[in-house]
Structure I
Amino acid sequence: MPAADFVTGKEAFFRDDEIIVSKTDLKGYITYANDVFLNIAGYTEREVLGQPHSLIRHPQMPRCVFKLLWDTITAGGEIFAYVLNRCKNGDHYWVFAHVTPSRDAAGEIIGYHSNRRVPDRRILEGTIIPLYATLRNKEESFANRKEGMNAAFGDITELLQGKGVAYDEFIATL
């Protein structure tokens with residue numbers, strides 16, 4: 001398993017016709033990963049099952065975006081988001097993720113399901129990468145990581161309120 005901050009700066013890619021799929025339990029531990037996930041991330045199924053999904057978290061991904069994601073799905077909503085992930089070897093890859101709760105027959109949330117597609121490079125480079133850099137800078141300006149995340153979360157919340165949209169609508173209109 002890679003060190004939490006090991007990155008190579010090299011980007012990995014998957015094909016437009018591929019979909020990365022994973023499922024987690026309520027606490028975010030991986031219960032399923034398809035071959036596309038395993039291939040791009042560079043892990044075996046044995047290495048990922050039962051591990052926290054944060055196994056592929058890239059250290060340059062703003063924590064406040066994950067807070068937004070988790071707040072949304074634990075409340076029963078779905079979310080679309082651009083996410084920067086890290087491969088086992090330290091390379092990285094971008095995805096356009098759709099994350100939804102999984103429910104049992106009684107409608108209770110029993111886990112989460114994520115489909116990830118190749119992201120739009122124009123949106124990534126024109127909006128997402130600069131926005132995420134700003135959010136990371138805010139997070140890193142605080143000695144306390146939680147305070148930094150909350151401050152950046154406040155910034156993204158303010159941005160959305162200023163535009164009069166929810167996060168999904170913001171992403172959909174990019």
Structure II
Amino acid sequence: MVLALESKLLAFSLPGTDGNTYSPDQYRQARALGVVFTCNHCPYAKAWEDRLIQLQRDFGKSGVQLLLISSNDPAKIPDDSFENMKRRSKEKAYPFPYLFDESQEVARAYGATRTPEIFLFDADRVLRYHGAPDDNFEDPAAVTQHYARDAIEALIAGRRPEPTDTKPVGCTIKWK
């Protein structure tokens with residue numbers, strides 16, 4: 001079952017591709033915190049990847065932090081191994097931590113099922129938006145609904161995002 005809107009953030013501590021370990025507690029001052037389940041191989045995740053990078057670049061100075069998590073089983077999808085995650089984050093110069101949920105416990109706790117799938121929390125770490133980055137993974141120029149961007153802007157302005165929940169679109173998480 002997916003984490004319900006208005007639930008509190010679930011704590012975790014995961015290794016990052018840069019050799020550090022990360023937890024949401026490190027970002028207590030963030031005005032919004034996005035926990036984004038993604039991976040290397042999924043065509044949907046790849047299609048939205050540059051837009052997620054741009055979100056972090058656009059809103060990082062405003063106190064927004066995204067944490068990307070890959071929970072896929074690398075035995076099933078070798079492209080999603082921790083070594084390949086390290087390569088991907090360097091190639092794309094990720095402006096956010098890319099974390100490996102090897103046990104899949106974090107994905108299960110959040111009820112994540114797709115890549116990418118966004119859980120966006122406000123400054124009090126209450127879930128205010130869940131779902132897809134926007135309404136068109138195939139063509140950035142054809143996007144008419146910027147769900148994640150609009151939700152971040154609403155949170156920064158102290159407003160409730162609308163919509164608060166959209167259907168995540170993407171590959172299924174590859175469970176062990």
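Quick note: the coordinates plus some simple rules give every number you see, no bench work behind them. Just so it is clear, the model here is predicted, and its values are computed rather than measured. Cβ atoms are built from the backbone, for glycine too; each structure is taken alone.
A few comments on the model shown:
- Of the structures I, II, the one that -10000 was derived from, the read-out being helix-only ellipticity at 222 nm (-39500 (n - 2.57) for each DSSP H run of 4 or more, over all residues; to 500): I
- Value 23, calculated as relative contact order in percent (Cα under 8 Å, 6 or more apart), assigned to which of I, II: I
- Each of I, II could give distance in nm of label points 7 Å out along Cα→Cβ at positions 35 and 67, but the derived value 4.0 comes from I.
- Source structure (of I, II) for mean projected area of the Cα convex hull in nm², computed value 9.0: II
- Answer label among I, II for the case where distance in nm of label points 7 Å out along Cα→Cβ at positions 123 and 155, calculated from the coordinates, equals 2.2: I
- Structures I, II, by mean count of other Cβ atoms within 10 Å over residues 19-26: label with the highest value: I
- When FRET efficiency 1/(1 + (r/R0)^6) of positions 83 and 107 (r between Cβ atoms, R0 = 30 Å, to 0.05) is computed across structures I, II, the figure 0.65 traces back to I.
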